[in-house]
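None of the figures in this text is laboratory data; all of them are computed from the coordinates on show. Treat the numbers as computed from the prediction; the structure is a model and nothing was measured. Cβ atoms are built from the backbone, for glycine too; each structure is taken alone.
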Structure 1
Amino acid sequence: MRIKLCGITNLEDARLCVEAGADALGFIFVEGTPRYVSPDTAAAIIAALPPFVTPVGVFWDHPSGHVKAVAEQCGLGALQFHGDEAPEDLHGYRLPAIKTLKIAGPDDLARMSAYRVSAFLLDSPARWSQGEARPTIPWEVAALMARRHPVLLSGGLTPDNVAAAVARVSPYGVDVVSGVEASPGRKDPARVRRFVAEARTAAGR
């Protein structure tokens, strides 16, 4: 199982997450959000990452030209589209694409079939966390989705519930932002290490 720690804003946190065992780090290029990171800052952090850690750029309804320019400047390994992008908006990208789906109930299953992406990230309908706890998504719906496509489970995950979530859903991976933070944009070392350990143990590796 893969573990993505998102909302990286500084090199210290990036190194902490890598040392804890993260497979991927997420960089949010959505202006005006609590964890926005500029392409220049992200490029410097990504240049210092060791091999085999995937830097993922998070975008929200950005023009394709902007996405491609940021991806090239920063050396991204994958693209995550977190907005209202239509299936056709995600064509023409060289890098693997991850589409975020906001999951409220079983009706959201139908939206998956139209997209041709490498994976789906399943998140709660809440827009962004300012540091408060986020609600989890319906894990029984996520489990159905995980049987059809590779999914990254997100939305309300913490060190306290990630093991139960993994056992229930059997996702391709998990993704966390606020659940391992000391404050928006700053990671809590103990929570990061415990989250990764709990997720790995639950997945059996």
Structure 2
Amino acid sequence: MRKDRGPARIFIVSAPSGSGKTTLCRRLLHDDTGLFHSISVTTRKPRKGEKNGLDYHFVSKARFREMIGERRFLEHEENFGNFYGTPRDPVNVSLKKGRSVLLSIDVKGAMKVAAAYPDRSVLIFILPPSIKALKKRLHLRKLDGPGAIARRLGIAKEELAYKDRYDYKIVNNSLDAAYRKLKKIISSKVLKAVLGGKK
């Protein structure tokens, strides 16, 4: 297991689309966990109800490419024809202040961040109960057509191959139960870090 060299951690949460990752992370941020939420930058269009600077920083592809050239990202990936990236500076500022960070990113991005911060990263993977249950959830949320859902399910199977590279795995069969497990992991790691304990 990795050792922590400082009090602040980077909690990296990943999951296939439709597994409840966004809902779980929002609940964490609404609770008194003290986590800094790193807001990703994306080139995709805002969905209904999403706000710029709150859910994502929405930018053009041209601006995103400029930000890559300016080395603004800890990691960046392309998914479904859109780009997503984790801004570098806010994460580093938060860590220097001793405040732990919450990242909600895909598996490839998670591996990059964990490699860059091996002593601070805590990797948490949210799993659906089954692929069948995941398919049902994707249909129920009504954000994608049949073709996009099929692509998401294909990517989900690829992402699930990474699950054993994570420190913790939580099956989201019940949102409340999954949240309790997630919050317990976060709370215990933050407390150990403050007390100077090991991971």
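Here are a few things to note about the model shown:
- Top of 1, 2 by mean count of other Cβ atoms within 10 Å over residues 162-169, largest first: 1
- Origin of the value 1.00, where Rg/Rh (Cα atoms, Kirkwood Rh), for residues 26-89 alone was derived from one of 1, 2: 2
- When distance in nm of label points 7 Å out along Cα→Cβ at positions 42 and 106 is calculated for each of 1, 2, the greatest value falls to 1.
- Read-out Cα extents along the principal axes in Å, computed value 50, 41, 29, structure in 1, 2: 2
- When mean count of other Cβ atoms within 10 Å over residues 74-81 is worked out for each of 1, 2, structure 1 gives the greatest result.
- Read-out semi-axes √(5λ) of the Cα gyration tensor in Å, for residues 114-153 alone, computed value 30, 12, 8, structure in 1, 2: 2
- Test item: helix-only ellipticity at 222 nm (-39500 (n - 2.57) for each DSSP H run of 4 or more, over all residues; to 500) calculated as -13500, pick one of 1, 2: 2
- Source structure (of 1, 2) for relative contact order in percent (Cα under 8 Å, 6 or more apart), computed value 35: 2
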